Structure 1
């Protein structure tokens, strides 16, 4: 099977440009999704590098070849910045400056010191590019709250493949550092471009899937999981806790007298209160715990591997933090507090068999917290164990356990 190098290169440039333009257009429609802009820029910058490389094949200028590599380096850095932005981590001004500075510095070093050593230039650029790609892939495989695991892993696989390609170039150039650059035939080069194009298409598809999944599963106002995503992920955590015989706890949180905040100060202030609470809750729970907006001013937190006592400590810390931080807003006394219902399932519990049952138990406790004066944490009392029925004659069937009742 033979590959036509010119055709493969033309297809790669056309597809890369199309994907870059589409991502930028999507960003213009959804300005809150900055990763789309960064990934679109990465595509177009890499396309520019491919065009420069193609044009340079007819001239073989030692000044132009490093320029194409610098564009690829810029594209890899933009991919990493996009992954940071996707995880809602701020890209400080120095982050973009670092990406551009490395590209400019590598080009200057190539022209001034490495102009006659192609292998040394390959080592330099491959090391930086593989570093950006590896950092982006690592960000994806780290567990993130409210994230789609499938989409992140799929995208990470394509990133890792591209990283492995550049690492292979790095190793090959290091082995032959003092030798002339090896000749690469057009068939081998076309095959490498085709494989790279496949990975780039997969990378872009996975990245767009991540954005779409987040838009479908996140609450737009707070950035937390919405009810559908919360219950879906909570069911997975519950089943995992049962399989591994680990405890699991649920906090159901309600903002006290939230309607009065809207009535007195307006819905814009109410929205800010919800956003501030979401920020506080993120800071008070672990990164692997599940946090979502259950509905209106109610929030649900699923605490992995925590029994009743440590979960109660988390709930009390959250309650105290909210009472302190949301006492005022912009100099106005709003006095926002929270009522929290807590329900836990220990490793021996057989009375709660679904995440819905655990949330219902926390809901009973939440109502008790409201009835008890609000601004407090109430635990749901575990239901008594169901006794084994006596099989002997004249005995009644097994007693049914009552629903969990809240207790302070």
Structure 2
């Protein structure tokens, strides 16, 4: 994305993409997954007999980020070792959900998958909003481009990797959601705040709740760790290209890790967790907008920290995705002499369809986020003067 945007629209657009990743998108993703950890940690502790209030989610989410930042500060090898262990939990957890859902479904435990009365009253609403959350589950497929230069026969293997990877995620996604619907029923799934815990609790009792909550806690830690590991390295490129952020490029050779990049990423992530997860944080966000409208951001329509952070950062994500898709077409005219070892299948139909999809997703995410979109947009706009400052000669 960084290279495509810089070559198409100029270095400023590449800088804003890197800045958006640093200040909003990646910390937002870390915050999203940390809230998943927190929700299931509360479910686990409650199943163990401890009464943990929902307000603890901010504390638990922030703590998970702190611990994993410290782990990565110990060095790359420790981070990779932890990532391999944590990834295994995802496989076990997914298998447990599918088996439990099918087990309950075969016993007829759940109600009908989609009750006709519910279908008539509730099922028409927000297709675009649903797709924002659905496509978040498929996020990361584009990361194959990061290693395209190291892939043998990219014209053959990159499409194969993208198709096989996306198809695999699609199968898993459908299996998991069918297991939820079959095991809990539509109504049960609609009311579940931690559906995996409730599904396994129904199937195997309190032991099932504790087991899957623990597995998802470990799995979400793996996701957070992966975001920290890769995000901090992306920030290094921002520091290398723009002297104003040179500290981000500082690499500690003793532990083989970008210390300042990791620390700044942790601080921003925890800041976002606290801002959207506490009343004081929300009041702080609301303060600049009170002159415009008293309820400029309608917090009550967002269910929890996961929902809030995803909705706040989605418009940014789809904006840059759209610009990157357009750059593929524009570069054909702007730089026709560039070597293109990878041929886009069905060009220009494929990128046009991609851009139209991104445009619709941008509209859908903005329609739901409304004022909350400023939580991601304003920090990115601050990057405009920072870019000009970074260009000034000393």
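Remarks
- For -21500 (helix-only ellipticity at 222 nm (-39500 (n - 2.57) for each DSSP H run of 4 or more, over all residues; to 500), calculated) the corresponding structure among 1, 2: 1
- When relative contact order in percent (Cα under 8 Å, 6 or more apart) is computed for each of 1, 2, the one that comes out at 12 is 1.
- Which of 1, 2 yields 2.3 [distance in nm of label points 7 Å out along Cα→Cβ at positions 137 and 345, calculated]: 2
- Ranking 1, 2 by distance in nm of label points 7 Å out along Cα→Cβ at positions 65 and 233, the structure that comes out highest: 1
- Value 55, calculated as percent of Cα pairs over 30 Å apart, assigned to which of 1, 2: 1
The numbers here are math on the coordinates, done by the rules we state, and not lab data. Small disclaimer: the values here were computed from a predicted structure and weren't measured. Cβ atoms are built from the backbone, for glycine too; each structure is taken alone.
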